[in-house]
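Where a number appears in this text, it was derived from the coordinates with a stated rule and is not lab data. Source: prediction; values computed, not measured. Cβ atoms are built from the backbone, for glycine too; each structure is taken alone.
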Structure I
Amino acid sequence: MSEAAQPLLYESSDGVVRLTLNRPEKRNALSRELIRSLRNALHEADADDAAGVITISGAGKDFCAGGDLAELGSLAEASVPENIVDVEALERLFLDLRRLTKPVVAVVHGRALAGGSGLATACDLVVARDDAIFGYPEIRIGFVPAMVMAILRRNVSEKKAFEIITLGESFPAREAERWGLVNWVFPAATFAGDADALVRSLAQRSRSAVMLGKRLLYQQDGLGFSAAVRAGAAVNALARTTDDTRQGVKRFLEGTPDSSDR
C-alpha cells in the first residue's frame, strides 16, 4: 500500500514514535479503519523499548475533524446494539491512551473538532500551534459529544464544560490553554521545531518514573483521599527500587549533571 493510501503513518526515531493521521482529504476524520490502525500502532509503539514518547499529529491542514460523518450517517438506521458495537472501538481507543505505559503527546495544528478535540485531550499532553482551533460542535447537528464528555470534564470546570458542549462554538488554542485543555502553545513560524524539541526532551526523562507517574495519576481519578495517599505510598516504595532512581540519587549526591536536563 502506498503511503498516500495508508490511513495512518508510523515513524520512529530518536526515542520518539510519531503517528500521523493520514486522511487529509477528509480532514483526518476518524473512520473505523483509522481508529483500528491507530489502536494497533499505539500498542506497537508502547511495546517498543527504543521509544520513550509517542506523538499523534494530523496530515494536511488539520489535526482531526472528529468522527467520519459518512459512516455515522450509515448507522443512523442501524439498531442500538449495532451502534454500541461500532462505538466501542472509539471507547477502547480513549481507554488505551490512558493505559499505555508511555506518554502520548498530541501535536495539534489547524482544526481539532468534536472527536478530534476529544482525541487530542485524551492524550497525556497537548501542544498546539497558536492558530489551531478547538471545539465540540456536535450540538449543531443535534448530536451529543458523549464519547468525549469524560475527558472534557476532567480537564475543565463543570460550568465551562456545560458552556462548551451546549453552545458548540469553536475556540482558539490560547483559550484552550487557559482553560486547561492544552499544555503549550507555540507560534506557527517555529511550531515544528518547538514541538519537536519539547518531545525530544520528554523522551530523555526516566522511563520508569514517567510510567509509574502516569499510572498513579490516572488511577487516582476514582479514589478517595485515603486510598489515593495509600496508592501513592505504594508507588513511592516501588520507585525507590528502580535503576533510574538509584542512579539519579547517586548522581545527585555526587553532584553529577543529569543528561536529561537540557
Structure II
Amino acid sequence: MRPAVINMSMLPQSFLRFFAQKLDTSGSTWNMVLPGQNNALWEAFDPNLFAQTAPFIPDNETMTTRLAQTLQEADMILLLTDPLQNEENLQYFLSQLTQPVFIMPVSMLYPYVRQSESIGYDTALNEIVNQALSVADTADSMKYGKPRLFFLQLPKGASRHLTKDVALSTGGLELTDCGENARQSFQQRLTKHFQSGSTYALAAVDEAMDMTEINEQLSENMDVNINIVTVDSAQCLGPKLSAKDRLLMVQAAEKANEWVQSTPSYSGQVEWFHVTA
C-alpha cells in the first residue's frame, strides 16, 4: 500500500505535529505530498516536516492538475481540509482523483461537517471566549458615565453556531442579521441587559456585517459607548489544543490507519470521518 496524506487546512503547527505523530506511530507506511515551486512534491512521511510546511491550496486548475498527477503514485489519499471554506475547489480537486479518498474535516467556524465534529472548532471557541472574558474583566474594572457595548467581531463566515456559543459562554448577546426586526430585537435585549444593572455588554457578530450601519442605528436610539473588538482568524487557533480537539485528532488518526488497513474496494470512493469526542 502507498497511502498519502495532504494538508489543505490552516491548522497551526502544534495541531499538525500532534496529529502527524499519532498517525506515524501506527506502523503504517504513510507518504506525504507537499507544495513546491509551482509543483507538488512526493515525500516519505516526516511528522515535523509535515507540520512545518504550508498547506496545499489548489486555487487554480494548473496547480490542481499537477497535484493530481503527483498523487498518481498513491493508491489511497488522506485529506485534511476545511470543506466549507473551499467547497468548489475541493469538489474540482476530488473530480481529478481516481483513488479512494478519506477526508478529515477541519473548521474553526463550524462545529459539525457531514455529521462529524470538526477539528479546531473547540479550540477556536476557547480562544475567542478567553479574549472576550479578558475584555469583560477590563470593562468591569473601569467604570464610565454611560454603558458600553463591546462588539466581538468574529472572522468572516462564522456560523450562527459560533456566534451563539460565544454569546452563551460569555453571558453576552448575539447579532446575526442586519435587518430591521433583528436590530430592534437586539436593541430590546441590550436595553434590558443594561436596565438589570450591567455597565457593559458583549455581543458576538460576524465580520461580514456592516458595523458602521449598526453603530449609526444604535446611536440614534441609545446613549451607549460602542467599541469593536476584532477577533482575527489567526487568533482563533492558539498553540494549545483543547482536550476535545486532542481526542478528536487521536480518534481521527486511529480511523485513518484502520481505513488504510481495510483496503477500500473500489476507486473513486470518498469517505468522511465520523468522529465525536
Review point. Of the structures labelled I, II, which one yields 21.9 when mean count of other Cβ atoms within 10 Å over residues 148-155 is computed from its coordinates?
Key: II
Review point. 16 is what came out when relative contact order in percent (Cα under 8 Å, 6 or more apart) was calculated for one structure; which of I, II is it?
Key: I
Review point. To which of I, II does the computed value 32, 22, 19 (semi-axes √(5λ) of the Cα gyration tensor in Å) belong?
Key: I
Review point. Given that distance in nm of label points 7 Å out along Cα→Cβ at positions 84 and 236, derived from a single structure, equals 0.9, which label among I, II identifies that structure?
Key: II
Exercise for review: Of the structures I, II, report the one carrying the highest value of FRET efficiency 1/(1 + (r/R0)^6) of positions 12 and 172 (r between Cβ atoms, R0 = 25 Å, to 0.05).
Suggested key: II
Revision key, fill the gap. If you rank structures I, II by mean count of other Cβ atoms within 10 Å over residues 132-139, the highest one is I
Study note, to complete from the structure: Cα Rg over 2.2 N^0.38 Å, for residues 44-195 alone: greatest across I, II for structure II
